[in-house]
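Trainee: Input: structures, listed below.
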Structure P
Amino acid sequence: MRYIIDATKAKVKIIKMMKIGDAYGYVLNKWGADTILKILRNLSGPILKTRTGHLKRNVKYKAYLDPKMPRVEIGTGIAGAKSVKYAHILEEGGTIKPVRAKALTIPFPGVKGLAANYPGIFCVKGRDFLAIRQGKGIKPLFSLKKEITIPAFHWLWQSICETKPELETMMKPNYIKNLLGIED
């Protein structure tokens with residue numbers, strides 16, 4: 001008497017299960033990319049208005065597929081992106097004071113660049129702004145402030161919270177099984 005067991009289905013299932021690490025890598029990378037898109041959309045209006053695009057250009061993600069602790073890092077200074085000094089203050093809020101000058105120069109609406117880039121700029125005597133001569137008058141360009149308080153915009157955290165349910169769904173065993181084509 002002899003029993004022959006066909007292990008073909010089991011072999012296929014085991015091979016698919018061996019790819020679970022790849023599937024989690026796929027999930028982490030997909031979620032990271034989707035979250036970056038959400039952040040970029042939020043930086044284009046709903047949370048912040050784009051001025052220079054420096055922050056938007058330097059928000060990246062990196063997925064780490066370490067078996068003990070797979071994770072995704074999102075922010076500036078990641079994956080070859082530059083670290084953006086003001087990203088933290090825009091996220092958490094806080095007070096800014098001048099470091100090397102007597103006052104901060106805050107541009108009036110429509111003014112671009114730095115005060116140093118405007119030839120002939122001067123401080124209007126008895127006033128707290130910088131201006132340039134324009135015809136017979138003056139054009140105010142920058143307000144002078146001893147300090148300013150930036151509100152917390154939570155541009156990063158809010159975007160992550162908005163996409164977190166997607167990650168939770170994608171990390172469920174059934175999602176991974178479906179991704180790999182594994183049937184119970």
Structure Q
Amino acid sequence: MFAYVLNNIVQFLIQPGVEFTIDGVTYPGNWIQLSSTSEQQSLGIYEVVYGQRPNDTYYWVTQEAPVFANNQVQINFTSTPKDLTSVKSNAFNQINATAYSLLFPSDWMVVKAFETSTPINADWNTYRANLRATADNARTMVTQAPDVETVAGIMANINWGKSPAQLLAEAAQGANNGN
């Protein structure tokens with residue numbers, strides 16, 4: 001994205017591939033792609049640089065007005081934390097859904113073991129127990145979180161581990177790459 005700047009004030013934003021008009025001259029949508037930085041800046045066109053956007057899951061995010069400084073147009077964001085109770089509830093739902101989606105593909109092993117009185121492979125039992133423990137631990141940490149930022153950090157750092165099938169596939173891939 002680019003912006004037209006006049007007297008150090010951003011006049012309007014220019015979408016890629018869209019024609020625009022400056023001083024009565026209409027430029028085709030591909031003009032920015034075909035022009036050099038110096039040609040762009042001679043017309044008052046500068047690249048837009050966006051600041052880091054907070055995660056909408058945890059914050060109400062508002063885009064600030066573009067500001068021209070140091071030969072670029074900067075757009076930043078303002079964020080306000082969402083309601084902590086709602087954020088925690090959504091985090092619980094996400095933890096439960098992830099745990100379910102990871103456990104589901106191996107549920108047939110549990111059913112087979114129950115129906116045939118045969119044991120489940122120990123690696124799979126350990127993996128499934130670790131998934132449940134990871135979910136329990138994450139829910140406990142979310143419950144104890146004092147603020148939205150802490151919940152966001154917890155959710156970003158959950159390590160669900162890898163299934164025995166994933167570990168086996170990675171080992172095979174590593175062996176193939178070593179040949």
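Trainee: Among the shown structures P, Q, from which was the value -11000 of helix-only ellipticity at 222 nm (-39500 (n - 2.57) for each DSSP H run of 4 or more, over all residues; to 500) calculated? Please report the intermediate quantities before stating the final value.
Mentor: Working: P: -11000; Q: -15000.
It must be structure P, since only it matches.
Trainee: Cα extents along the principal axes in Å computed as 111, 29, 25: which structure among P, Q?
Mentor: Clearly, the read-out refers to P.
Trainee: If distance in nm of label points 7 Å out along Cα→Cβ at positions 49 and 129 is calculated from each of P, Q, which structure is the one that comes out at 1.7?
Mentor: Computed on structure P.
Trainee: Looking at structures P, Q, which one was relative contact order in percent (Cα under 8 Å, 6 or more apart) calculated from, given that it came out as 25?
Mentor: Of the options listed, only P reproduces it.
Trainee: One of P, Q was used to compute distance in nm of label points 7 Å out along Cα→Cβ at positions 137 and 153, and the result was 3.1. Which label is that?
Mentor: P
Read the figures in this text as sums done on the coordinates, not as results from a lab. All of these numbers come straight from a predicted model, not from anything done at the bench. Cβ atoms are built from the backbone, for glycine too; each structure is taken alone.
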